[in-house]
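Where a number appears in this text, it was derived from the coordinates with a stated rule and is not lab data. Remember, predicted model here, so these are calculated numbers, not experimental data. Cβ atoms are built from the backbone, for glycine too; each structure is taken alone.
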Structure I
Amino acid sequence: MIKLGHVNKRNSDLLLIILLVLPVIFINLQHTVDWGGDYAMYISEAMNIAHCQPVSNIQYVYNTNAPMIGPLLYPVGFPLLLAPVCLIYGNNIVSMIVYLSLILILLALVLQLFFRQYFSKTVSILLVLVVLFNPWLLHFKNEILADIPFTLFFYLTLILYLRKSKALFTGFLMGFTILIKTAGFVLPVAFILYLFYRLFAEPTGRKIITKRLLVPIVYSLLLVFFVNKILFHLPSGIDLYSGNFSLIALKHHFLTNIALYIEIFQSFFYRNLYDWKFLVLITQPVLFTFALIGFLNSKKDLLFFVFSVYLLMLIIYPYHASGFRFLLPVLPILLNYSVNGFKSIRWRFSVRKQLLVPLIAVFLLGQYIPEIIRLVQKPEITKPGPQEQTSQEAFEYIRSHLSEDETVLFTKPRVLALYTGRKSVCNELSDDIEKIGRLLKQKDVGYILTNENLSNPAMEKYLIAKKNQVLLIWSNKKFRLYHLNYQE
């Protein structure tokens, strides 16, 4: 009876979370996407999986001189999750956005379980609401990207370890986290570092701790190998991300990213406060200070190593335009450290800390209200992107008039490849005319597509310089399609 009562109480807590965060599905539900590019790769791979085609059978042509546009392939974990939606609804943006909102609800449940490892029921629920109702996340949930599912499996792995679940289950979730994003390798690295720390700090019980930490890693790597090499037969030698790294620029990335992610963490709690912007002057530095204190005072447990390894990865990674999404997986840990940092301070006033922590959480939630109201009242618009009428016209013309083996140079090659089924490549935006000329010949490019809202100075200079070698064959209000003639 005690066990049954405990289970019923836990289920009632999770049901309460579902009821509280359910509005997240409907707030700011969009029907279009912007030009982006990452989502197009994920959808292309998911469509291939749904229709039993090779995952690598995509029309995006990788340019080794422009690796920041996107890798040759993304890990198959997120496309695997998207595949059922693609099979049923096809390339339907709304269905995918709703699907990701449902995954966000699952994330709320998992975060409740995570926070309950450390805090009371009330504090845990409030921290979940602080994450889920943040205006940044209410905007971001409309992006068809891997970060929300990645965060879900990231914390499922941690919870299973913290609850001493079977190594097989922990390893499976760790492996699938890696399959969603390569950043998931943070988990086995952190597990190994934690294992060495425990073996050094605690001479007794070495066999048990080794089994708990090492066996899940073995299972996770076996799963990754099975999925990539046996199930999907991904070609050997695919370089997903290393083209983005440069040891020469490591110092620059290190210093730039430290400042960047401190600023990003602080700005997460501010978005369009309008007349209440003065609250930011209180919230941002205070939360960061509490998080820093909590981290410095924390135990050297698995959470410490996971957080440290993940931050180190972010700091040396050269891509700086991701905003908060790369920091999302460790946001709950940062909030954990913020609460513990606050509790570790010896305050002189007599108000109980157990009461102050919920009050601070409510204070944060209160700052979200103006932007949430604006999102609820905001009329639905078509974002500048592939769903615009002008874009649909361009895609239709290309599908109708260009043969399937043609290659098009376009600033957003992954989007064009998804919506037209034609091969597409992009130049590095800083390329000179000679480099673009070599790219066109190397990739056998027959057409150049431009959009007046997508800046590509190098492409524009090339068109001006080679105006006698290109022919405008189609245009509308935003797009211009040129045919190349190398013989002139």
Structure II
Amino acid sequence: MTELPQKPKFIDLLMSFLIMAVSAALVIGTMLLVLFFENKERYRAVLLGGGNDLAVTVAFSVLIFVLLYVFLNNIFRSALLQRKQLIMLCCIIVISTLLNLLITLFAVPFLRVYALAAILGAMLFDRKAGILTGAITVLLTLTYDYMNSGFQSGDIQILFTLVYGLISITLGALYVRKSAKRYQAVVVALRLGVPCIIALFFVQYAFGMGATEAFAQAVTTLIGCFLSVLVYLAILPLFEIAFNIITVYRLDELTDHNNELLVRLRTEAPGTYNHVLVVSNLAEACAIAIGEDPHLTRAAAYYHDIGKLYSPEYYKENQSEDRNPHDDITPEASVNIIKDHATRGYLLAKQHRLPEEIATVCREHHGTLHIRYFYYQAQKYSETRLDVKGFCYDGPKPQSRIAAIIMICDAAEAAVRASKDHSSQNVERIVRTLIEERMQFDQFTECPITLKEIYTIKDTVVSNYADLEHERVEYPKINIIKPTE
């Protein structure tokens, strides 16, 4: 989650309150429903016994969500400002708690999927969010346990499940971020389960439980860890689709060359397809050089020119040598076609439900730059000075470092390809000129990129072209006679 310094407005606070109130109501309702099926006598005592058990349960649950709000307001304020993030967090908490309660109804507590909330939180946000959602889920589940036990503090089993929960959520949040493939996530289950087995065995044994029984219960937690990972793999795609968000798994699918849009680009605009492949390699290297996400940068580079699918023949890389359709129309019409690929690319990305981080690059990678060639062509037919604004891209300017990287790499690839001199000195001159022109027209003023990072990008692009243009050994001209059998 992105940390934002501004304070939430009243409407943001109101919506946050409503989202958390609905989540708390769902959790409390589920607790009572599960209690009804698990222990009808206790259920009647809670609702009809005249005691304060129901009030205490509601108070505990509400207090836990209040703690969630305090944490978000101080650490992850963006979740209060962006409702999609808050809804995702609450969905993780509610779903995980619901599953834990259902497992309590049908199986032993050590099969609970405590790690599920932590793994989802870490994958969809970050490790802090993973530990937060996991801790909230553990507290809500233990609230149910205490309600079921009549709020008796002497129930030692609750302590054992607390140990299991805290270990699994901590390790789950730490380990899952390192998994780049879905199948690798299964390995996380073992890395979660083994420490849980060891810790729980010694804790139970220390409290007087027999070694055999303690070990048997401890081993059960390994199954719970596997269940956590399996359920995570099953419902993560639902989060990806419902909230249109990026995960490492989604990026793998988007960068698959058999993806629908990339197949269309390869068949309908092959020149553009080859262009984006080169740009993606350059952009990924630049992202690594400045500490940006290389996987997301490569995906954004793959799709930045999908708007050219609408009129691929109007772009130089897709044209044959003997025909240029721009010769048959006015420069003004040509400009409209060329600059429309940025806007149309964004709309096409939204139509195919590409993540917003990728879609925005489609319309930002040219910023508000002028289209020099057609401005020059139009000026030749005009007696007065033309307004350059009519020959500029609609923007906006790059809003992210990734958009800035692709802006530079996109222009550099086209300019270097058009040049006959691919020496390091000439490539350095071309890339430096492109960057200085974009800085002159304030193209990087709206994104959080530093001057040092811009020149690191320049050096990386030049270095990558130097590697591509290295000298090769000339093959000797010699006739080889096919050997006789």
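So if we calculate relative contact order in percent (Cα under 8 Å, 6 or more apart) for every structure here (I, II), which label has the highest result? Numbers along the way, then the final one.
On the way: I: 19; II: 10.
Sorting by relative contact order in percent (Cα under 8 Å, 6 or more apart) in descending order puts I first.
Quick check: 16.9 is what I get for Kirkwood radius over Cα pairs in Å, for residues 268-451 alone, calculated from one of I, II. Which structure matches? Walk me through the intermediate numbers first.
Values: I: 21.5; II: 16.9.
Attributed to the structure labelled II.
State the single structure among I, II that was used to calculate helix-only ellipticity at 222 nm (-39500 (n - 2.57) for each DSSP H run of 4 or more, over all residues; to 500), giving -23000. It would help to have the intermediate numbers written out before the result.
Numbers: I: -19000; II: -23000.
Of the structures listed, the value fits II.
Just checking, which of I, II has the largest value of FRET efficiency 1/(1 + (r/R0)^6) of positions 52 and 436 (r between Cβ atoms, R0 = 41 Å, to 0.05)? Provide the component values of the computation, followed by the final result.
Working: I: 0.65; II: 0.05.
Greatest value across I, II: structure I.
So Cα extents along the principal axes in Å, computed for just one structure, reads 82, 56, 48; which one of I, II is that?
Values: I: 82, 56, 48; II: 92, 77, 38.
Label of the originating structure: I.
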